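Listed below are the structures to be examined.
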Structure 1
Amino acid sequence: MKQQLQKEYDHYVEINKDGYSSVVIRAGEVIMKLLDEGKSCEEAEKGLNGFGLTGYMAGATIQAVVRFHERGDEMKEWWNKHCGGSGEEKGTINPAFITLIDK
């Protein structure tokens with residue numbers, strides 16, 4: 001956890017107590033714990049398994065990990081590459097969204 005963001009994280013948890021959002025919080029906490037234990041981003045991402053997340057929820061979970069965890073930049077680069085990006089995108093790719101390109 002980025003210590004300077006602890007209050008923001010506590011508020012994030014407080015306002016996301018409904019069933020849908022709380023699953024995203026729990027999954028994020030599992031991933032952050034795995035990262036704290038020294039797991040690779042690929043290994044930590046497996047922490048999403050078993051929560052029954054939609055693609056949107058998985059993306060929201062990773063976005064929170066990127067924002068609040070010390071290894072967030074590393075996770076963002078790995079995740080975005082995992083989702084077909086270059087790893088250098090400004091934000092976090094959400095796998096539930098599609099991009100249409102006019103050819």
Structure 2
Amino acid sequence: MGKVYLVGAGPGAPDLLTIRAARILAAADIVLHDALVHPDTLKLAAKARFIDVGKRYGKVSTEQRFIHRALIEAARTHAVVVRLKGRIEGWRLSLGVLAAFVLVSVIA
């Protein structure tokens with residue numbers, strides 16, 4: 001069973017990520033990311049598979065329950081799973097749901 005990291009993408013510029021966040025991204029096997037994450041931030045996860053789960057106003061959005069299920073399933077087959085978010089509001093619910101099934105760390 002892998003570990004899920006909830007990683008905050010910071011204010012947007014890749015060079016403003018924490019060192020720990022950059023290291024986790026470099027080690028990631030799979031990254032579920034928001035639509036607004038800077039493309040250069042995604043490049044830090046060079047060996048990862050990417051899944052865009054972003055929500056955009058007026059567009060079809062990924063439901064939160066799908067994101068939770070995808071993170072749990074990914075942790076069953078990958079060692080390092082990252083949920084990369086532009087903002088960290090609302091993570092309390094995600095943390096509670098995920099912690100019931102997998103190991104979770106928050107990297108803000």
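Please treat every number below as a calculation from the coordinates, not as lab data. Note that the structure is predicted; figures quoted are calculated from it, not measured. Cβ atoms are built from the backbone, for glycine too; each structure is taken alone.
If distance in nm of label points 7 Å out along Cα→Cβ at positions 19 and 51 computes to 1.7, which of 1, 2 did it come from?
Going through each structure in turn, the value belongs to 1.
If you work out Kirkwood radius over Cα pairs in Å for 1, 2, which one comes out largest?
1
Suppose relative contact order in percent (Cα under 8 Å, 6 or more apart) works out to 47; of 1, 2, which structure was it derived from?
2
Let me ask something additional. Quick one: helix-only ellipticity at 222 nm (-39500 (n - 2.57) for each DSSP H run of 4 or more, over all residues; to 500) came out at -9500 when computed from one of 1, 2, so which one is it?
2
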